[in-house]
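No value in this document is a laboratory result; all are computed from the given coordinates. This is a predicted model, so every value here is computed, not measured. Cβ atoms are built from the backbone, for glycine too; each structure is taken alone.
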Structure P
Amino acid sequence: MALDGVTLAYLVKELAPQLEGARIDKIFQPEKDEVHFQLRLNQGNKRLLLNAGATSPRFHLTDETKKNPSAPPMFCMILRKHLEGGKLTGIHQRELERVITFEIQNYNDRGDLVTLFLHLEIMGKHSNLILVDPAAGIILDGLKRYSHALSRYREVLPGRTYLAPPSQGKQPPLEDEEAWRQCFSPADLEAKITKLLVSHFAGISPELALEVVIQAGLTEDTYLHQCGDIDFSRIFQAYQRLCNPKDGMTIEPSLYYSLQPQSPPLAFSFVPFQQYYELRKSTFLSLNETIERFFRAKATANNLEAKRGSLRKVVQEQQTHYQKKLAVYEETITEANFNLSYQRWGELLTANLHRISSGAKEVTVEDYHDPSLAQVTIPLDPNLTAIDNAQRYYKLYNKAKATLLKTQQLQEDANEEINYLNSLRVSLDQASTLSDLEEIYAELADQGYVAGKHMLKDSSKSGKGSSKAKANAKSKTKVKPKAKSSKEMLSPRIYRSSQDRIIYVGKNNAQNDWLSLRKGNPNDLWLHVKQIPGSHVLVPLEDGEEFPDDATLEEAAALAIYYSQSRGSSQVPVDYTHVKQLKKPNSAKPGMVVYEQNWTLYLTPKQEILERLLASEENAQ
């Protein structure tokens, strides 16, 4: 959800009184499109974030500090030259436009007190941050510079005249209903009300337009020609409530979340929106805090997805690599199986040496292996003797047998590798935090798929992880996994059953091994979806207790299904046994265990049970 003009108006009303008069102590540019001002006020220091990126342009106070580049960018140096030590004397917005102007007074090189404007233009991919000398009307610099080659309307270059973004011709907030109605024309009759509100009136986003229509008692698909006088009056009243920022109006900033636990917020609003009534809602006293939380969560989620995508690419490339190998192995095995018949040909030639004339190209003999004594024609090399032809077929047979033995082992190893990579994909898809991905990255490094012990910060940008994976794939030597201390691995998912029993669920293969082979006691119950990649599930049992109650067993099986490749399937087989039955073969991949004695439960998880379980998640100790 983007910041619209109305929300920005309320944010300016909230922050302007707090920040006017603040001194700009320091200026940083930690990211390409983001600038931070460290402000000094009587009540303490604050940090103001100004973002002109294409995806999340915004401004708000923040307590988040980001790592700065080793050398400040040119725009940051320009801002420091003109604004550091200056006083923020005002924050302004013109007619609900998404252009916020920061008015700053400071002394220039000659010692004269001057006023400069820093315009934050929040316009999607065209967002920008432009420093202007209003007395001369010229641009001192812009975060994004461009000439007429990119924009026929204006140039953003030092020394050029500053032109505000072109007006969209939208109406400012209207108090009179009749004047408001006259904004619609006969040409609008076949258009949706939501679209007309966005195109005709300033400061309204699609989400806000939809809320106006919903609060007027209409639907999203309502067209203008379907509205009567009463409908127009209701729309205008909702428009007045939501789209006309007034001094003294009480707002109730809110964040909205899906029902999934620990999910990032999906939207925010300055008052409760009816369109989000099915979502979880959290309210805040400050609109700034609401916006800051939303965009910080969005940035974290974007970063998470970028790193997830980078690791997923590594795994996918390795899967493709081994799939190609499997295709070669299958072709080799097929050929070798056919060549095993050469043993019979060698035996038939040995038994019929007296019938083979010198220089013959073939011989037809009776196959005494066949009860019907069928005739078999065997090709011969005319340059070899009869006995040499027989020996040649014995050699081809022995070669095929050796090839088959070697290739079948390679095929088994490749299938094991693919199954392991499938388990990594499941872990990647279900990772919910950067630390979860860090553990998976460490596992990939231990297995020789990527270089290094820690996730590279720029891996999503450079793609170095995948290229290193290719190089490692060609190497036969893999790094031996290092044993991890229990302190490093004490972060599995922890749930409470309806009977208040603890249920542990591993987040990745390393945690699965730790849960099953180190955390669990011999008599604890262990669960895993049958022959499908997924998490190990552990239910601690009391001394002398063989099984938990039926409800806990079913709920633990439901979690095993949810955190597996079978999520969403029905009648899924889940194996369960005691920890003492588990064994890890030598050289087995992380997360791989074997067991001989077990029970199997076939289950279709109930949605209400899953929702209650997921909501019961606790923090690992």
Structure Q
Amino acid sequence: MVMLRTLAALLVSVATVAAASPSRARRVLHERLDALPPRWSLHRRADPDAVLPLSIALRQGNIHNLDEHLLNLADPESPNYGQWWTPAQVVQAFQPSTETTEAVRAWLSADGIDPARVRMSKDHSYMLVNVSVAEAEQLLATTYYVYQHEDGSEDIGCHHGYHLPEHVRDHVDLVTPTVHFEMIKLGAHGGKRAKRSLSPAGKMRRPHGAPTQKMDESYLNAVDCDKAATIDCFRALYNFYPNLTQTQKNSVGVVELADQTLNADDLKQFLQKFNPAAADTLPIFNPIDLDSNTPDFTETDPDLISEPDLDFELVMGLISPQQPVQLFQVGGSGSINFLLDAFDGGFCSFEGGDDPDIDGPLDVTEDCGGTKPANVISVSFTGGEDFPPFYMQRQCTEIGKLSMMGITFLFASGDNGVASNGDNLCLAANGTAVPGPGRFLPNFPSTCPYVTAVGATQVDSGKSVHDPESATSLFGSGGGFSNVFPRPKFQQRQVETYLKRLGNSVDSSLFNSSGRGIPDVSANGLPTVAVIDANYTLTGGTSASTPIFAAILTAVNDARLAHNKTPVGWINPAIYSHWFADAFHDITNGTNPGCGTDGFPALRGWDPVTGLGTPDFPTLVKRFLWLP
């Protein structure tokens, strides 16, 4: 497990806490850190009178049935394929039980917390109580400290762990603030600091392994796609010439976090060159946790515009002006939880607000369930799978619940091969994430099984769009096996086949062969043409391949809607099935180096470099139209 041992591995450690009253029960260790996160140090004991907003995430009812419910809707063999649930049905199915709620209330009351102090979230999934540090230490049998980051910022927590009563532990997912630390987000190119720091929930970074440089404009064609990949190259590679007719019913959205923002002039210049009919088109602005509902598309800092420019130039270059494209601009710390809150009011921790220790404080009223999600959500941010496991499981579960409503989540798989995105971290022998050689560390939320992870490919030097692509060579397309999420049923056959073909060519001690494998699919991600700060630029990454795949899936949805069918929603069980065996171009060349190794090789069939391969649009449409 990454950084944090899971509950199952920790139950052997039992703490008997000296109590002021006989009502106090024996405590067991619930979560702890094996070591402090990089750049943090223990500074001092916390003031016992300081107030903590203690957040208790209750175990959701029937959550063990989530996979069964999802497969009933997304497995192409199911008679209920595509019959997505309403938000009300999802809330009703997974609301915590009365037993869980009462068990936690009774614990707090027995330990001296007046019931009047306890507040509940809208869907009764969270409890919040403001307590002093001294009260929190007694409740959780722990000691709180103030920790200092190397930049001078401070946070409060108890990295050595906290405890819950034995009879309560099965009713609680996690408690904060405890072992969760704010992390620092660098700019898109890994250098400059962004304007705001990000919390663990938002420590996702833009995959940006490809070097960025101004380009020779003589290559702006569909002939030299090995030197400059343009919109025409992507159309030719994937036979992508859709006839969109359901654009008012259909929807696609791209997510931008924190200070990352689009430059309208760059978008217009790009579209004038590659899709003139869309040159005067802008995305539909959906602000989330922002203090203004009016977009500002005039930013010129390359560190803040380069990746959003890339996102929208690609997706709008492929499907606009017929299909409107939405921008979900997430403010505050840029936590992905803010996005999930906006889509699902039940995920908001407390009356439209979140836990400031995890998500970061906001000085605006938070969006809570008031934003309608698009059918396809493209996210080019990802981070190492070194969040606390209970936290990742909770967030992944929420993505799964939203997937039950027919939403497709696409996440970039990362640009550091088998190492984590951005910091290029790997796992040390003690399970902590460190720079340099070590066990492989994939990216989250890409490893969440309810996400479709997108890797990157390229046209090899001297080759054309008619030749097979390869895995990217200037950066390692993110891929590998989760250390947190087990291998899902839908990819069992393909992953087993890959591991047999792999044999002993990669040290098996470096990865968890029983974990969820990523990526699921790929698309071209090098060398991508974009307009950034008014210059034609060569760039790339899985942050390019993800919006390309989003555009293709949006056109698939258009075709299904034209036949009075539902959007494709969670596509993973379908694309791994025999129904879609011929819907992808298999990629068999290249590796994804990282952690001091060559990473994994791309082999015939699914592989942890390029997944199932790149899409063949006409076949993909045909196969999805076969389904109900």
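Looking at Rg/Rh (Cα atoms, Kirkwood Rh) over structures P, Q, structure P comes out largest.
The greatest value of mean count of other Cβ atoms within 10 Å over residues 67-74 among structures P, Q is that of Q. Suppose FRET efficiency 1/(1 + (r/R0)^6) of positions 75 and 291 (r between Cβ atoms, R0 = 41 Å, to 0.05) works out to 0.40; of P, Q, which structure was it derived from? Answer for the origin of the read-out: Q.
Quick one: helix-only ellipticity at 222 nm (-39500 (n - 2.57) for each DSSP H run of 4 or more, over all residues; to 500) came out at -7000 when computed from one of P, Q, so which one is it? This value belongs to structure Q. Here distance in nm of label points 7 Å out along Cα→Cβ at positions 51 and 515 was calculated and came to 3.4; which of the structures P, Q was it taken from? Answer for the origin of the read-out: P.
Taking 152 as the value of volume of the Cα convex hull per residue in Å³, for residues 227-450 alone derived from one of the structures shown (P, Q), identify that structure. Label of the source structure: Q.
Which structure, out of P, Q, was relative contact order in percent (Cα under 8 Å, 6 or more apart) calculated from, if the result is 17? Answer by label: Q.
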